[in-house]
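Student: Right after this note come the structures.
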Structure I
Amino acid sequence: YEARGVRVWAVTVQNEPEFAARWEACVMTPEEEARFLGVHLGPELRAAHPGLLVFVYDHNKDHVVRWADAVAADPEARRHMDGVAFHWYTGDGFEAVREVRRRHPGALLLPSEATYERYRWRAGATLESGEWSFGEGYAHDVIGDLNAGAAGWIDWNLLLDQDGGPNHAGNPCDS
């Protein structure tokens, strides 16, 4: 990527480790992620890309405290854990974000995925110009996460067509 002018500054260990999706996925427990990071991924990334940040978890806020604690409890994994990534799909979870900030003050907290999937769109409708409810939802989450200690905020999709695609997995989303 760097040869093409794209600087990758961070990665996550695994997107949505608790979700056995119908598309590319790898289900892990917190302890499995900690071992994988501490024994395999972390040492390899540090050797090949010393400035690359590594975020753990990368799933919903309802389990973010448990995962951050479990990965940080493994001394080898903790050496490679720069931050904790999480998603918004289980609700606000701002107190959970605050709790991770309190327990792991040196970790960067990053909301790493948010979108409105088709099942949340109004029945029979595609996205319409001038619809503000999704924007209000985004603003609520961005402000809440930043106030709870997040270092930034990432949307899932930047550009999609009017039908929420293209998408190889049959999972149309908003952008």
Structure II
Amino acid sequence: MNASNSHWVLGILTHASDLLVEHNPGGPIRTSLLILNSIHGYNPRELNVCYGDFIRLLSFKKPLRRGAVSKVKLFKPEVLQQPNTTDCGVYPGHFLSVFLTDPDRYEAVCKGELDAGENLLEFWLGDRVSQARDNLKALVERACIVRSAAHKFHSRRTPSDLGLDD
């Protein structure tokens, strides 16, 4: 989820099918929205409005149960905090990859139903964030090299000739 066009946070909607008429016409709504935000104190007011819109968009126009969106429980668990203002794209990706290793456990801890049994850095595998950042940077650099080579090969022109940095 893009917060005010300047910061990315991860929104994980659990038990989403409970909101849909076709999957859960009258049963309990267990749906939660987990907001994993890597900058403390960054929570603009308009972001709270975006949560409902986010849920409605995820329904892909399927009918939602009446009043279901207002029953979604919102959780903002403690997560690793980024050391700068430029890594907010790396952190949501990292949180998602860690969450998906054991969704039931991570959901329960994020909702306060289960003690993680370890500190925040260990729980979120913090030692891997910088590695993920370095891997992403290397991929972008390789993509730039491939792009440059493709321009040279196909056009017989250099990226500089095309107004691109070489």
Structure III
Amino acid sequence: MESTIDRYRVVKNDLARPHRSGKVECVACAHRCKLAEDRRGVCRVRSRSGDGLLVPWGYTAGVAADPIEKKPFFHVLPGSEALSFGMLGCDMRCQFCQNWFTSQTLRDPAASQAIRPVTARALVDAAVARGCRSVVSTYNEPLITAEWAHEIFSPAKREGLLTGFVSNGHATP
């Protein structure tokens, strides 16, 4: 599966920091992985490329219009729908994970989840067409796919949609 998602990654530097060891530190989550060239972080979706990171981009592993009440911020826009999207990978391995197929696909051969190429604009257009009032990165850990979420959230905000993450909260302070 890693070879499949490798086709859907781009180099970004926003969450990469040079480390005194000569490695690149990824600050997408609180693990703060120190990566040698071509090495993957604990999430399995981020890896070093030169002075930057190859990060997930241009696909989803799941998209659905969900009632906002399914989200942990159900009090925001009650009665509305949120376009929910997710990718693959997670920085944790919770045995109780309700989204195990998407979060653990890259670690567990018993998990398998197809991915679909998509553009940010197509996701925003789908949200608007469906009458969604928000767009939410969910199903996997959004902190490790933050660059792609930002690419989607920018046009979503221009369309007047609220945006959000459903996260495990294991963030870099």
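Student: From I, II, III, which structure was volume of the Cα convex hull per residue in Å³ = 113 calculated on?
Tutor: Numbers: I: 132; II: 167; III: 113.
The read-out comes from structure III.
Student: Same structure again: Here helix-only ellipticity at 222 nm (-39500 (n - 2.57) for each DSSP H run of 4 or more, over all residues; to 500) was calculated and came to -9000; which of the structures I, II, III was it taken from?
Tutor: Numbers: I: -9000; II: -12000; III: -5000.
Of the options listed, only I reproduces it.
Student: A value of 0.75 was derived for FRET efficiency 1/(1 + (r/R0)^6) of positions 38 and 110 (r between Cβ atoms, R0 = 25 Å, to 0.05); which structure in I, II, III was it taken from?
Tutor: On the way: I: 0.75; II: 0.95; III: 0.40.
Clearly, the read-out refers to I.
Throughout, read-outs are computed from the coordinates displayed, never taken from laboratory work. This structure is a prediction, so every number in the text was calculated from the model and none was measured. Cβ atoms are built from the backbone, for glycine too; each structure is taken alone.
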